[in-house]
1. Name the one structure among 1, 2 that distance in nm of label points 7 Å out along Cα→Cβ at positions 39 and 135 of 1.6 was derived from.
2. Looking at relative contact order in percent (Cα under 8 Å, 6 or more apart), point out which structure of 1, 2 has the largest value.
3. Say we calculate mean count of other Cβ atoms within 10 Å over residues 63-70 for every structure; which of 1, 2 gives the highest result?
4. Taking mean projected area of the Cα convex hull in nm², for residues 55-174 alone for each of 1, 2, which is largest?
5. Taking 0.85 as the value of FRET efficiency 1/(1 + (r/R0)^6) of positions 79 and 223 (r between Cβ atoms, R0 = 35 Å, to 0.05) derived from one of the structures shown (1, 2), identify that structure.
Structure 1
Amino acid sequence: MITVRVPLGDRSYDVLVGHGARSELTALLPASARRAAIVTQSGIPLEVDPGLPFERFEIGHGEQHKSLATIESLCREFARMGLTRNDVVIGVGGGMVTDVAGFAAASWHRGTAVVHVSTTLVGMVDAAIGGKTGVNIPAVDGVGGKNLIGAYWQPSGVVCDLDALATLPPREVRCGRGEIAKYHFLTGDDLLAMSEVERVARCVQIKADVVASDEREGGRRALLNYGHTLAHALEIETDHALAHGEAVGIGLIYAAHLAHHLGRISAERVQQHYEVVGGAYELDTSLPTGLSAEHLVELMSRDKKVLGDQLTFVLDGPDGVEVVPGVASADARAALALME
């Protein structure tokens, strides 16, 4: 078992990484809690025992259930069971579950403690850590987006029980690799040379360090979005047929092409992105066929991380990965063409 501390003053918390880590769940629960609401989905491979009276609520599968309607439904159940702000919400599942459970907890009585038990690789290395919660807005007349409504609400603790990874289908494992590949470029660490426990814990440590320095994404935390601007557009454009981690892998390749087009990196550095994303992490590196470049650029321009009226990207460069504002739409389209 490896414990990683997320240092946020009086809101600091531990992330427990290891096989069987769920057995330590009770140590992360707030002392005030007298009951727990477990938010999960059908088919989640882990059962947890909070050591408290609890009720279990299942949310639907699919991004259409990552919605305000789901938050309202959960809060109605919290009211029915008499959950107070001194109790605890426990999210057991992947990134969608922890996003929804976290936002419901942040909203209930204006803030109720939440603990996450992550069961997917992408959740363990990214989604469950850092306190960003949110739901989607369905597109109406082309306007909508991913995670546009939410809150910053840090958990009281996170459990990454690696036993759950043995139950994941290959596609879910690939999704996690997309986020791990991102950390490769942020740090240069040879993550694949580490054991599974060490690799997950190192990714958690990288994110914890970034979150501690910039909790609300005013600066350095935006670097965690490397590859994500196109990724979110691809998820929306494919109606989520392309999963998040898969989209991030393609987004990393796109970011490399855009950085090269802007004169920030060499062609050799672009090739390194292909070698890491497509070679080492075995992810797709090509755009899905039949997508409109114009519409992808439009979707990227609406990303919640965009600053002002110009496109903003996280790009590699001579000083490493950094936020680059003021990218012209023509340059964004040109980089898409380089991937064809």
Structure 2
Amino acid sequence: MIELFGTLGPSCRDQQTLIRMFQEGMNGMRLNLSHASLKESSEMIRCYQEAAEAAGVKGELLIDLQGPELRLGRLEQPRDLKENDRLEMDALPLPKCVTDALEEQDTVLLDDGKIELFYENRQFTVRRGGLLSSRKSIKIIGKDLPMPALTQTDRDNLAAANEFGVSAVMQPFVRNADDLLVLKEELNRCGCSSIRIFSKIENRTGLEHLEEIIANSDMIVIARGDLGNDVPLSELPGVQKDIAAACRKQNVPFLVVTQMLTSMIHNPIPTRAEVSDIFNAVTDGASAVMVTNETAVGDYPAEVIKVLYDTAAAAERWLKTHESDC
């Protein structure tokens, strides 16, 4: 059976919910370190590990580093941005490298592209609105800004990885093999050389250097959120299949993530399209699938894992009966 990962968050921080998620087939969870450090998440991690022990499961812990990803700073409270609203540049807590890079008529995507802004005359016009909160991703269309592979916060978290039982590290926005060499050196320095490296493919630069990234990874993550900001959405399924084929060719496992069961954040059953998405990922050869907000902040975290497990199992059964066709 392939690996099934959820994401830790407010909706699944109690032991009974976590035990039920393990009972439904979950193998491990992702912890997003863009919002809080390992030490700041220690209570939630302790609860997770106790639930894994109670359920008789190893309980993999994946940490998702900050890496070379651009994010908003802190907002005092979420802002509801409406279409055609106008914002002064300093109304948003943007990193200096973003404000320095902005040019007339740039398009800026926030929160995995959910919100779109147009920049002109030191103002933003909201083209696609939504509720904006702290630490959401930023993308200037057509621009890749120079960023270090690891932030100091990443290095601090890696230094504490063994203490918290981390079993894998997810490196965001991997651009080439050099990014992974930096990560490997830091893991070795911290005595964490046994920790698996999951390389997230999230931009065109990563696609251009895909073969060397695959060769230096334990798992490739097809991260369709930001990747879908860098390639046309209509082409994203084909890009996913190309990455999957490249991984199969090099015999390196891959994981598929982003919006796999997003309707289940507030609904107890998935859409037919979501079930088809999971099924197709598995039949394309995925070794793992992952959900994010569905378990972190959703209303039905255990039900999400059950759908993930049942659909992946059905896909594996289908593969066995169609081996001669594949």
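No lab work stands behind these numbers, since they all come straight from the coordinates. Please read all numbers here as calculations on a predicted model, not as lab measurements. Cβ atoms are built from the backbone, for glycine too; each structure is taken alone.
1. 2
2. When relative contact order in percent (Cα under 8 Å, 6 or more apart) is computed for each of 1, 2, structure 2 gives the biggest number.
3. Top value of mean count of other Cβ atoms within 10 Å over residues 63-70, among 1, 2, belongs to structure 2.
4. 2
5. Attributed to the structure labelled 2.
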